[in-house]
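As structure tokens, here come the structures.
Since every read-out is calculated from the coordinates, none of them should be taken as a lab result. None of these values were measured; they are calculated from a predicted model. Cβ atoms are built from the backbone, for glycine too; each structure is taken alone.
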Structure I
Amino acid sequence: MIGRRAPTNQVELIETADFREFVDVLSEGFGLNPDMAFQLFQQDPQRDVYIRLGLWKPTSKGRDLASILTVLPCRMELGGLRIDLAGISGVTTHPDHRRRGLSRILMDATLTRMAEAGYVAAGLIPFDYAFYRKHGFEMCAVAYEARIKPETLPKYPEAACAQIWENKHLTGLKAVHAAVGARRAGAVERRGERWNYIIWNNRRRMVAERGQGIEGYLLYDLVEHGQRLRAREFLYTSEFARRALIGWLARNPERAKEVSMVGSIEAVSKTFPQLVDARHAAPDQAMSAYQAMPNLMLRTLNARAALEQAVAVRGAPSQTVTIEIKDPLLNHNAGPWALSDQVERVDGRAQIRMEIGAFSAMLGGGLTPVEAMAKGAIRGDAEAVEAIDRLFPRLPTCLTLADYF
């Protein structure tokens, strides 16, 4: 007697008819109120942009939606490269189906699907580094958090020019972001629905206006029961605007006990220069205090496309170099690749060999090739590694709170 094959798990797009079940799994996974979450998702301006995927597990009565995640298709700035990115968030498994490897199956299927769809990389803010490293992700960004008491901020007179954001200011916000925000390593491109989402998801907004134009803005929220005012995005095109918004924070109309900002070390120290205490009293006393926090993890989905863009934007290496990338999931990334003024697949043993995680860290600006070799993350000929160092410079990559997927 020939037995029947047992039904298998299936990874599928979440259709409209399944959306309520998707919200229920998300709510169980993250401890949300399902009715409130459903209403919030219905209001989200990006609701038709997301790609929602789920793993369905067969049961005796049919099937259950067991594990889910969400993908935001976007484009990210990385030191002159503009990478088509699958921004992943909301990865969770229903408590009844955990410890069975379902998230692993769903993640592999998602990465394969996104690679086939033409995305160059996937990115996320991790909750479990070991889990994501098994899928080829690697840390490429560090966020620096600074906290300061509002009463220690200078009470600049320019604060009189800080005002609550109104709809008429949207064009000015976009101009400021285009001038300074869009060029930051890790910035997510803002078009149409993305700007609508930014405004919808950041309800507390201040602008610095002078004459006929907006020169800076602050998006913020209140956390820890209103005790901390957290800057989600703080951008300005002039010292006047910085002083106006810092002066407004010093006035502290929200009655917060602490102000915080997360960003690259350059962005935070430039915005709050008073954090660096040049009048320190002792040689062993720190001049400043920042909390370094892990930020973005990247996973390369199309190594050839990434290499071609790096060569086109940053220039060919000083000599032809061959590299091989070990990728257990996506074999098309392996190569070997010959890098000169173009990228070609070749045969034979490569001069440089690395895991997909190391390549992803370099793509995101977290490591240069020379640094990666010093850490043992890549192997091969030292001269060849130095020749491609210009293709992958270290970057102050950071995904701001406002840009989260």
Structure II
Amino acid sequence: MKLRIPATLVCTAFIYGCGGDSGPAPCETVVDANITEVTTWGAECDTILVEETIRVEAALDVRPGTTVRLAQGASIQVTTGSLDSAGTEEAPIVFEGQTAEPGFWGGIAFASVSPDNKLTHTTLTDFCTSSFQFNDWGITVQGDTTSPGSLVMTNVNVQNCAGIGLSITAGGTIAGSTNVSFSDVDDFPVAVPFQQAQEIDPSFVMAGNTKAAVHVTRGGLETTASWQALDVPYQVAPSGGVEEGGALTLEAGVEVQFEQGATLHTRDGSISVLGTADAPVMLMGVEDIAGYWGGLAFQSLSTSNVVQNAVIANAGGKNFQNNEFAVVVTGQTTTRGSLDISDTVISKSGGGGIVVYAGGQLTQAGLSFDGLTGDEVDDRNEE
């Protein structure tokens, strides 16, 4: 049985189980227009066929046990409404393609700030096509100053994706999301701006995909944030850092891989690298090449600029103040830096280990160096 409706499901007497407790009937409802009124999918039929890209401009609820099947290239864009996919452990919800192949349908984009944007006990599969907003993103949480999209995911499976599984743009948020699993993803499982990287919960399962890392894409941190150890590294692109008012903590066991030319720097904020003897923080290049990435740069006098029990490898690329040191502590009048570093290994630098410019402050203990071509510590306060 197939019902064709533009947006709002209307209960009809001949549909099995309509309005009863036995659940939706084994039939299909076709949706081919935007959601402009409060709507429930799965109230009558157990399968929803979305034939083309639609916008959700009102509250859309999906009942447990529903299968949402999307036509080739179709997508769902939550603009001014909300989408609550409320599956249960016994009756999960599935969003799938009409054909079970990666990239068959586009994805779901959340651009509204509604607290009702939720995916719970939901599987999304066969999606992430480049026809969706010209990006190969599966789930997108969009954000800007006028429309900060939000989404909370709990017990979600993202699979059979031809691109990036979850992409968050600046201003979007997935705070509170837990137990999200990614498998058979052909790109990064997650791509996130610097500001939102702390929202990736350790319960996420991301290992084993084509690019097994969280891609930290762009922007600066202007708030307090902690990155926790995940089952994959953070991979940082060359445009992020800690700006004025920002405070970044890398917790024990975190691994960060830097793309070529990237740095981790602080301007009037702080960076705390808090490894332990049993769980050091690993800071290294995407490629195991000396000088592959720029290194750490401290341009503030914050007492929270601390590095302890860390491994810093492949840094010292010639890109920050034209130097080739893995760690830079600045000393200019307006951007003086300080650093307390201990029990840390610096290896495979493109040049030296640590440089402290005149006026900068360095406290060090328990350091070791390997594979340097320059000075281990160049303290220019001593010149």
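Figures for the structure shown
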read-out: At a computed 0 (helix-only ellipticity at 222 nm (-39500 (n - 2.57) for each DSSP H run of 4 or more, over all residues; to 500)), which of I, II; value: II
read-out: Structures I, II, by mean count of other Cβ atoms within 10 Å over residues 43-50: label with the highest value; value: II
read-out: At a computed 0.05 (FRET efficiency 1/(1 + (r/R0)^6) of positions 251 and 339 (r between Cβ atoms, R0 = 35 Å, to 0.05)), which of I, II; value: I
read-out: Winner on Kirkwood radius over Cα pairs in Å once structures I, II are ranked, highest first; value: I
read-out: Origin of the derived value -0.67, -0.77, -0.90, -1.34 (log10 I(q)/I(0) by the Debye sum over Cα atoms at q = 0.15, 0.17, 0.19, 0.25 Å⁻¹, for residues 83-162 alone; candidates I, II); value: I
read-out: Ranking I, II by relative contact order in percent (Cα under 8 Å, 6 or more apart), the structure that comes out highest; value: I
read-out: When distance in nm of label points 7 Å out along Cα→Cβ at positions 211 and 291 is computed for each of I, II, the largest belongs to; value: I
read-out: Identity of the structure behind 5.7 (criterion: distance in nm of label points 7 Å out along Cα→Cβ at positions 67 and 155, calculated), options I, II; value: I
